[in-house]
Structure P
Amino acid sequence: MKTHKQQVEEAVDFLKHHIKTPPVIGIMTGTGLGESIEALKVKNVFDYRKIPNIPVSTVQSHHGRLVSGTLEGLDVIAMQGRFHLYEGYSPWGVTFPVRVMQQLGVQTLILTNAAGGLNLAFNAGDIMVIEDHINLTGENPLVGANEDEWGTRFPDMTNVYDKDLAAIAEKAGRVCGENLRTGVYAGLKGPSLETSAETRFLRQIGADAVGFSTVQEAIVAVHAKMKILGLSIITNINDPDNPTPDTEEGIIEVAQQAASKLSGIIQCVAKELTEK
């Protein structure tokens with residue numbers, strides 16, 4: 001049976017055969033946000049099924065492909081579609097792409113997602129810069145034997161999301177005419193949406209938005225010593241005192257409408273990094 005390290009090496013060897021310049025930025029797109037990388041000058045596109053050992057995305061609106069190219073002159077690798085615990089994947093499977101990115105040389109990881117708003121000051125369609133997260137999945141991708149070449153056994157999690165990248169994103173938002181929000185993201189396992197009581201609990205512990213992704217990838221990226229920028233599209237507002245049913249179709253529609261705005265912000269962030 002192949003070790004985790006061997007699985008990653010096989011995927012990396014396959015990609016290196018086609019991607020000649022090491023990427024410095026990695027992007028993971030969330031539900032309905034596959035078009036958030038529309039500014040990318042594409043060089044290669046790989047269906048996940050063609051890449052050794054990578055899981056297959058099963059969620060509607062996740063394209064299920066890896067794209068490489070350049071953005072503002074920087075080499076980028078982007079995942080159009082991610083993997084979730086609720087699909088039945090292990091934390092290892094969910095975070096496999098981050099390990100591949102690490103071995104390819106990625107230094108900055110941009111994580112995007114579609115999230116439910118808990119902060120009643122937010123509106124559907126807002127973009128929130130993640131300043132911290134709460135892991136309520138009951139899972140951690142670092143459980144098990146530590147691969148010392150990948151990172152330390154006990155990574156510090158006090159500054160998961162890079163403050164400089166967050167400031168650049170907020171500046172980019174102002175340039176694009178978007179007043180970005182900031183807040184704490186709560187990660188749940190899903191797939192069932194929150195009850196009103198759970199929504200009240202999440203608000204009481206300090207969460208501003210909630211979703212079913214991002215946290216596992218962020219933990220591995222910290223372990224890999226990457227700088228992380230987290231961006232959430234607020235697709236709906238969860239008001240426990242005035243609950244309204246949400247649908248997958250409605251969530252995807254709001255996310256897709258906001259994807260172009262997100263693309264502009266990501267492009268501005270890349271431009272700022274190029275100029276540094």
Structure Q
Amino acid sequence: MKYEITNDKILIKDKSQFNATHILECGQIFRYRKVDDKTYSVISEDKIAILKQMENGYEIITKDIKYFVNFFDLDNDYEIIKNTLSKNSETMKLATNFGYGIRILNQPPFEMIISFIISANNNIKRIQQLVEKLSVKCGKNMGEYYAFPTIDEILTLSIEDLKQMGMGFRSKYIYETARKLKNIDLESLRSYDTKILLEYLSTLSGVGPKVADCIALFGYHDMNCFPVDTWVEKIYNSFFATQKETNRVKIRKNLTEMFKDLSGYAQQYLFYYKRELDKNNV
């Protein structure tokens with residue numbers, strides 16, 4: 001997509017492939033804040049970017065230009081992806097037109113592992129609050145914000161510390177997973193194929209099939225994944241099923257066979273479309 005770099009800004013020239021609301025409010029990220037109708041702040045690890053909507057595009061203001069070019073997947077042409085997905089599906093055409101500005105973020109694996117363990121049986125507002133509490137408790141103070149904690153920083157917390165933050169049953173999962181990952185090179189997992197990656201992630205405490213898919217998709221940019229939750233079950237039965245299906249393993253299998261290596265993209269367009277559609281019809 002078209003963008004320019006100038007000093008501490010990335011200038012987005014193509015609004016048809018970049019919309020801050022679509023990107024940040026489609027369920028893939030928890031550390032963002034809506035400042036006003038045209039501005040968001042985004043934190044990833046120890047870095048921050050301010051997104052401002054301009055008349056002809058967006059400004060991304062940050063000291064970490066290279067990091068956020070990759071983070072927002074700016075070198076990927078989403079027009080090709082949307083056209084491919086829409087070619088043989090009226091539903092996908094509607095979904096990609098509705099969430100035209102979605103981009104799948106390249107987020108840090110450890111941050112995704114802990115964030116999506118926290119997401120279990122939780123709503124987005126509550127997840128955001130808990131991720132923020134964790135960052136304030138043991139992440140590095142960056143002045144105006146706190147960095148997401150490293151493995152070593154989370155290792156300073158006890159199960160009781162985590163419970164006092166409101167993590168509940170997830171406290172044990174976070175505690176055990178941080179210890180298991182202490183000496184693991186999470187970046188090396190990028191070389192794993194999808195099946196092996198998901199098998200490994202599923203050995204982590206608190207990581208079931210849906211959470212493993214989310215981590216692989218949002219932490220490793222593995223597009224062969226299709227996280228299935230209540231919304232995706234609704235999507236499948238509303239748009240794709242010939243008869244009602246409640247078995248999420250079968251739903252995932254059918255959807256990944258349908259969308260293949262574009263499954264991750266399809267999931268986000270469909271998830272955002274169905275959720276917003278239902279929200280507006282309430």
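Just so you know, all these numbers are worked out from the coordinates, no wet-lab data involved. Computed from a prediction, not measured in an experiment: that's the story for all the values here. Cβ atoms are built from the backbone, for glycine too; each structure is taken alone.
Things worth noting here:
- Which entry (P, Q) yields the derived value 3.1 for distance in nm of label points 7 Å out along Cα→Cβ at positions 105 and 193: Q
- Identity of the structure behind 15.8 (criterion: mean count of other Cβ atoms within 10 Å over residues 81-88, calculated), options P, Q: Q
- Highest-scoring label, criterion being distance in nm of label points 7 Å out along Cα→Cβ at positions 137 and 185, among P, Q: Q
- Structure from which 18 was derived, relative contact order in percent (Cα under 8 Å, 6 or more apart), options P, Q: Q
- For helix-only ellipticity at 222 nm (-39500 (n - 2.57) for each DSSP H run of 4 or more, over all residues; to 500) computed as -13500, the structure of P, Q it came from: Q
- Calculating volume of the Cα convex hull per residue in Å³ for structures P, Q picks out Q as the one with the greatest value.
- Value 1.7, calculated as distance in nm of label points 7 Å out along Cα→Cβ at positions 161 and 233, assigned to which of P, Q: P
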